[in-house]
1. From which structure (1, 2) was mean count of other Cβ atoms within 10 Å over residues 5-12 calculated, if the value obtained is 13.0?
2. Comparing structures 1, 2 by Rg/Rh (Cα atoms, Kirkwood Rh), for residues 77-116 alone, which one has the largest value?
3. For which of the structures 1, 2 does the calculation of P(r) over Cα pairs in 5 Å bins from 0, in percent return 2, 10, 20, 22, 17, 12, 9, 6, 3, 1?
4. Where does the value 0.75 come from, among 1, 2, when FRET efficiency 1/(1 + (r/R0)^6) of positions 53 and 69 (r between Cβ atoms, R0 = 25 Å, to 0.05) is the thing being computed?
5. Where is Cα Rg over 2.2 N^0.38 Å, for residues 37-84 alone largest, in which of 1, 2?
6. A value of 39 was derived for relative contact order in percent (Cα under 8 Å, 6 or more apart); which structure in 1, 2 was it taken from?
7. Consider the structures 1, 2: one of them gives -26500 for helix-only ellipticity at 222 nm (-39500 (n - 2.57) for each DSSP H run of 4 or more, over all residues; to 500) as calculated from the coordinates. Say which.
Structure 1
Amino acid sequence: METISEILTKDHKRIDDIYSEVENFIVKKSWDEAGLKVSEFSSALNNHLQAEEECLFNEFERKTGNTMGPTQVMRMEHDQMRQFVTQISRAITEKNYSACAGNMETLMILIQQHNMKEENMLYRMCDQILSDIQEKIIMQIKERIS
């Protein structure tokens, strides 16, 4: 059986691939395609973030009693990511290449740093702490990200 870490790390890679497609369309200034692809990216990212927040973080906090630790930091970073995606979508609509490029670069750095923290620390902690309810959590996550 797959672990929480494996499923969410695999989804990070899927979202990164969609991000790359958005970036390629922006570089080509293919605004219509970029708009469609950023919608797909936004949806995939939001589904992933909601799965973490609603399924994983809530259970982690319940089990550990810690709501002010790593999950709080992750939630703040999730909000930042959502804001950048909104700005990128707006810049694509306005066909503003420099705004797109700047926001895309900042978002990618944020995502890379965020994913490293999750993959190297938080997910592993969740695999251990939530092992007794892992199957339930995995089912809930898969329902949201697929």
Structure 2
Amino acid sequence: MFDTTTEFGARVESRLRQEKVVWLTTVGADGTPQPRPVWFLWDGAAFLIFSQPQTAKLRHIGVRPGVALHLNSDEVGGDIVVFTGRAEVMAGAPPEEAMAAYLEKYREGIAGLGMTTGSFAAAYHVPIRVTPGRLRGF
């Protein structure tokens, strides 16, 4: 997807492994972009995101699967990372190791919501896979 041997590619890869939030932008029925922060797991080829059922993002993806994802910039508007790609609501559960890695990554955040990993997995049980097609930034 991107060359991790370049300075920019290595920085993107590092950020995708370390950061907790990515902004997912879907497109509403009226054509308006709808950005929202989401938790994610990067597997080296795609993003794994979980959703509660019956959300606007799922409805948007079902009709218009083209999405954008971006990481927060630094405090002066630099370190830009923006992906565009296609989202799909996965038909089945993601691989068990991906689910375990996701729950481990967000264990503290889940506890901060007053949930256990089990109750979180039950509530946010709809997996979304976003496969990036393009990357831009600096």
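1. Numbers: 1: 16.8; 2: 13.0.
Matching structure: 2.
2. Details: 1: 1.01; 2: 1.11.
Biggest value here belongs to 2.
3. Values: 1: 2, 10, 20, 22, 17, 12, 9, 6, 3, 1; 2: 2, 10, 19, 22, 20, 15, 9, 3, 0.
Working through the options, I get structure 1.
4. On the way: 1: 0.95; 2: 0.75.
The structure behind it is 2.
5. Details: 1: 1.25; 2: 1.34.
The maximum falls on structure 2.
6. On the way: 1: 39; 2: 29.
The read-out was computed on structure 1.
7. Details: 1: -26500; 2: -8500.
Answer for the origin of the read-out: 1.
The numbers here are math on the coordinates, done by the rules we state, and not lab data. Owing to the predicted nature of the structure, the values given are computational and were not obtained by experimental measurement. Cβ atoms are built from the backbone, for glycine too; each structure is taken alone.
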